[in-house]
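What follows is a group of structures, each given as structure tokens.
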Structure 1
Amino acid sequence: MAESMYHPTTPELAARRKELAPGIHDAFRNFSRAVFAEGALPEKTKQLIAVAVAHTTQCPYCIDGHTRLARRKGATPEEIMEAIWVAAEMRAGGAYAHATLALHALSEEG
């Protein structure tokens with residue numbers, strides 16, 4: 001990660017974030033634990049979804065963290081890369097699908 005833009009997370013920063021809004025911090029942490037717990041979807045699948053979404057939102061912290069968590073939950077490098085390709089297609093597909101808006105606007109010209 002570019003150090004000038006994406007500063008490393010440190011225990012001190014994590015403590016400060018919690019100190020500034022402890023209730024919200026704890027609620028978010030509990031929510032996150034609930035979301036990623038085994039449920040209708042296995043934890044591995046949830047982490048693969050998180051890897052894909054992290055690439056779509058382009059969060060370097062999430063990409064790093066959820067890629068590592070996906071591996072810990074048993075995802076293979078091939079599964080992780082395939083999830084990333086799904087994200088890439090979905091992001092590109094949005095631009096492709098929204099071309100309808102531009103084509104509609106062009107048809108109203110004149």
Structure 2
Amino acid sequence: MKIAITTNKGGLDDQIADRFGRAPTFTIVELDDNTLEIKNVYVVENPGSKAGSGAGVRAVQKLADEKVNIVIGPNPGPNAYIALQQSGIRIYAMTGMSAKEALKRVIEELKKK
């Protein structure tokens with residue numbers, strides 16, 4: 001399973017970016033499907049951050065290309081929201097915390113299921 005977090009500079013110590021489509025980076029965390037333990041963490045640039053228009057949809061396309069299952073960040077705009085639904089990517093709307101704290105909350109939620 002892959003979880004992407006909207007971040008400003010990247011990494012789990014970074015804060016969640018304030019805007020979905022224009023977040024500078026995505027911190028992507030690969031989890032073991034059985035244990036939900038972290039296997040790998042890497043950062044990718046968000047092509048939507050520099051787009052003149054369609055930033056949210058470009059961001060979703062990058063997440064789909066990375067085979068992300070879940071994204072954590074602020075609420076996306078309407079076009080990005082539709083693109084996320086069509087791509088089968090679930091969103092956990094969170095802001096005002098570190099990527100590490102948000103990831104911890106989502107993993108706890110996933111363990112309840």
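-25500 is what came out when helix-only ellipticity at 222 nm (-39500 (n - 2.57) for each DSSP H run of 4 or more, over all residues; to 500) was calculated for one structure; which of 1, 2 is it? Structure of origin is 1. Looking at FRET efficiency 1/(1 + (r/R0)^6) of positions 19 and 75 (r between Cβ atoms, R0 = 25 Å, to 0.05) for structures 1, 2, the greatest value goes to 2. A value of 21 for relative contact order in percent (Cα under 8 Å, 6 or more apart), calculated from one of 1, 2, originates in structure 1. Identify the structure, out of 1, 2, from whose coordinates Cα extents along the principal axes in Å was calculated to give 40, 28, 21. Structure of origin is 2. Ranked by FRET efficiency 1/(1 + (r/R0)^6) of positions 35 and 99 (r between Cβ atoms, R0 = 25 Å, to 0.05), structures 1, 2 are topped by 2, which has the highest value. When mean count of other Cβ atoms within 10 Å over residues 27-34 is computed across structures 1, 2, the figure 16.9 traces back to 2.
Just so you know, all these numbers are worked out from the coordinates, no wet-lab data involved. Predicted model, so just to flag it, every value in this text is computed and none were measured. Cβ atoms are built from the backbone, for glycine too; each structure is taken alone.
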